[in-house]
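Before anything else, here is the set of structures, which you'll find just below.
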Structure P
Amino acid sequence: MINKLQIHQLRNLSQAVLDLAECNLLIGENGSGKTSLLEAVFLLSRGRSFRHHESKRYISYHQSSCTIWATTSEQQQSASLAIQKKIDTAGKSDTLLRFNEQPVASQSVLSLHLPVLLIDPVGMNLLDEGSASRRQLLDWLAFHMKPEFYQHWLHYQRLLKQRNSLLKNPAINQNISQLAAWDKQLSIYAKTLHECREEVFYQWIECFDEMIARLLPAYHNKLYLQYLAGFDTEHNLLDILNKRIKQDIELGYTRIGAHRADVAVMLKIQHQNGQKIREQATHVLSRGEKKLLITALRLSQLQLICHAVAQGRVMLDNPPIVLIDDIDAELDAAAVSILLDTVLSLPCQVIISSLNNAIHDEILLKINQLNNTGDNNTNKQYNQSNGQNVSENQQKSYHMFHVKQGEFALMYAD
């Protein structure tokens, strides 16, 4: 988990230094800097912001760079990691990465060391957006649960970029043989990506079903996930691409492949006449129900990866870090309670933001109940699977910060 976090020149955070606990609550008004801290942790892990893709949008005004630095400690091992985003006078951006004080070339080094899961109000539109955001949910799990996934994904993306570039070439008809060479390799990596995604997906649906039973009990056994590979897996992608060459040349890009994968949420409906149909959940559920469904998606991801580590099926450098922005902005009190119960009972670090001071009392009550009852079996299994000595009276630490104008004041520590 992150022990110490330093943020320099990110939005209104000119200089912030925090010592973090396992559970952390940020209380403050809108614009005080709460979400900016969550953004900093996300940026450190993913190399991008969840609020804006251009670095000039989150680097502090009149500054040329922002830096996030953190130290982590897990399994009696400590590490440091840092990211710096820079823009020059021409507006060109650059990224510098360091791990254990040494420069690294790939963001994946930091991402693997620091798995981060975000639950935020903007993400509540997940069901109504294009397939990319839902595909990223599945790929985040595959990235952390299947060590070979990332390199295959990287190769696939490079080949896809080369193929699309060739499709746009005016002389494409004279280079069909070159296109065939890309297609052969692309189909090989597409098959591997599909196999990794499918294996992880079938593990995910079990946890999803459990979370639906808790958050949307009226839809238990009616809502289900459907994995779409992006191509007909009954046939070799190479054959499919060969048949679609003319269409792809007209389009100027590759229409079918693993890059078009999706995770659909379906709902089984029975009409009064007895007819059973399947419909996309987003077309039927209310806005409030959609929020609970998306929360179930996120929490089931968290459950799956924590349980996989606890059972020794997956090895992580650090437990997941869950970022929850404006926890009570989009969810009712019952859903907030289930969300807190889930994240506090699992071996993960949590950073929560809220406008509401009352959430502090609720978190404190739940942590005290958890510590007093010792109801943290998954935490113990997680630590044991990583070779740690486990105490029966292991306590979950908690810090509460008041945030005002980019300043963080520690108001409670336990």
Structure Q
Amino acid sequence: MKKMIPLEEAQQILLECVHPLETVELELLQAQGMVLAGDIVAPRPLPPFARSPLDGFAFRAADTAGASGESQARLYITETIYTGRVAQGKVEPGTAARIATGAPVPEGADSVVPCEAACQEGQYVLIDKPFTPGENVIPAGEDVAGGEIALPAGQALSPPAVALLAAIGYAKAPVHRRPRVAIFSTGDELVPLGQPLPTGKIYISNPYAIAAQVAEAGGEAVLLESAVDEEEPVTRQFARGLELADLVISTGGASVGERDVVKKAMKNAGAEPLFWKVACKPGTPVTGALREGRLLIGMPGNPAAAMIMFSLLVRPLLRLMSGQRELHLTRVNARLAEDFSGSGKKRRFVPAVVQWQEEYSVRPVRAKSTGAMTPLVESNALIDIPAAYGPLQAGDLVEVVLL
């Protein structure tokens, strides 16, 4: 088992253990937010017919050749075409059809004049300028041609993508199944929500934080009961998690204390150790193990550390399992808006607020203690401060992970 490895090595080890999950076919609204497992080919053009983008009159552009304010084209109105209806006849030379927005352009017509740009006199419409074929006409297949790939495999189904699928007639979509993640905490001090809080105890919060992050990353969380800091209960929860989910996450019990039993419990559950400890703060005591293609990841009990390491280590796994193409959070360079007096030998991720004003600027969010949660609530980024850093000055360029 590897020990105290760089973050990037830990990411690579874990990513090599997962792959996109199997395909399921779901109703469009169930599939929203998921990732297409195959190309979507348009069975018909979109739009399926040439249509008018406005209320006006459809006619032959040739009939307006030489038209002007002094010599207007005078066209006989044969019918009105409403949205959802088709023309009763063809537009012949010297005629026009009144047409509603979205209605099919009738055969014979190749242009549309807006109502406000024309003058109607009884059964005639007068046009005072020449038009070119195709003017104010949306051709069939302008958006997507029939037989063309409308959405490629790997495309996340955003609301616009769902709309496109519906527009070309798909009621269901083939998507990668959402990864299921079992989550539990270890600790004798934990009290379930809704119960009285005795002195010396704390409410259990880490599973809720991790579950929210799982959902945000495209997965489904399965919350398990917390386990006391003993090998047998922790082993039992790992085994239970492996039965229910694609990946199991624990928080707490992963460090070097007498009652930090997570590594032993993973082994007892039949998992092969992959690594223990990542060379960064917060979140050093992360441990990873693998059993029959399913990962077990032990996170620190420190809430901020657990959430930061989830963003850096676990989120990419869930995105890969979901079929996403972009796995890691975006990184940018930013200038420090104020001095950062800390120093240390280990790489460090500092909660921060980043803003754009001609360039990115970033301000560290000060934490009163290592377990404080409010800095992350206030933050939208993490400053990635290299190992063996010294005090940083306002104006220094730093690398920032956008949350």
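Looking at relative contact order in percent (Cα under 8 Å, 6 or more apart), point out which structure of P, Q has the largest value. Numbers along the way, then the final one.
Details: P: 23; Q: 17.
Biggest value here belongs to P.
Quick check on the output: 53, 42, 38 is Cα extents along the principal axes in Å, for residues 41-192 alone, derived from one of P, Q. Which one produced it?
Structure of origin is P.
Starting from the value -5000: which structure in P, Q was helix-only ellipticity at 222 nm (-39500 (n - 2.57) for each DSSP H run of 4 or more, over all residues; to 500) calculated from?
Q
Say we calculate mean count of other Cβ atoms within 10 Å over residues 169-176 for every structure; which of P, Q gives the highest result?
On the way: P: 10.8; Q: 17.9.
Ranking P, Q on mean count of other Cβ atoms within 10 Å over residues 169-176, first place is Q.
Tell me which of P, Q gives -0.37, -0.62, -1.07 when you compute log10 I(q)/I(0) by the Debye sum over Cα atoms at q = 0.07, 0.09, 0.12 Å⁻¹.
Structure P accounts for this read-out.
Where does the value 5.2 come from, among P, Q, when distance in nm of label points 7 Å out along Cα→Cβ at positions 33 and 57 is the thing being computed?
Checking each candidate, the match is Q.
Taking distance in nm of label points 7 Å out along Cα→Cβ at positions 49 and 201 for each of P, Q, which is largest?
Sorting by distance in nm of label points 7 Å out along Cα→Cβ at positions 49 and 201 in descending order puts Q first.
Any read-out appearing in this document is the output of simple, stated calculations on the displayed coordinates, not a laboratory observation. Here the structure is a predicted model, which is why all the values come from computation and not from measurement. Cβ atoms are built from the backbone, for glycine too; each structure is taken alone.
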